[in-house]
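Listed next: structures, encoded as structure tokens.
Where a number appears in this text, it was derived from the coordinates with a stated rule and is not lab data. All of these numbers come straight from a predicted model, not from anything done at the bench. Cβ atoms are built from the backbone, for glycine too; each structure is taken alone.
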Structure P
Amino acid sequence: MAGRTPDEIRASIEQGRQELGTSLVRLRDEVTELTDWRGQVRRNQQNLQIVAAAAGFVIAGGIGGLGSAVFGRRRRRRH
């Protein structure tokens, strides 16, 4: 790097500045995309529906099982 002229140094600084600007714009766009929860929901709608259905099934079964335990709903024994 020794022996560079002031013009070469200025050009190198300017190139670095332009690359940094481009990187910041790209980063801003990526952050905007990642934090767009509505877009994430739209893109993953089918998976979210499957998860919601499974969670509903588990919760309903859990509540039903708890209700049986609390209210003493047991199977009748056959003699």
Structure Q
Amino acid sequence: MGAIAAGLPVSRPAVSQHLKALKQAGLVRDRAEGTRRVYYIDPDGLGPLRRWLDEFWTEALDAFKREVERSESSARSDP
């Protein structure tokens, strides 16, 4: 964690709390290496996140498209 915290503008305790949240969410894992903990991305945890993001953006972009089409249709029908 020290190497991660060294490159960030937040305290080590803040980095520790973020890593804990990421671990609880299943996005990272850690392993002991001597007296250090090494964190790495959990590929299994990224699948559900990727699916959620894909669904979110698909819905958001579809809604945006509908609104643009509605606006264009409304503009064409105005005298």
Highest-scoring label, criterion being distance in nm of label points 7 Å out along Cα→Cβ at positions 26 and 42, among P, Q: P
State the single structure among P, Q that was used to calculate log10 I(q)/I(0) by the Debye sum over Cα atoms at q = 0.16, 0.24, 0.25, 0.27 Å⁻¹, giving -0.73, -1.08, -1.11, -1.17. Q
Assign the value -27500, calculated as helix-only ellipticity at 222 nm (-39500 (n - 2.57) for each DSSP H run of 4 or more, over all residues; to 500), to the correct structure from P, Q. P
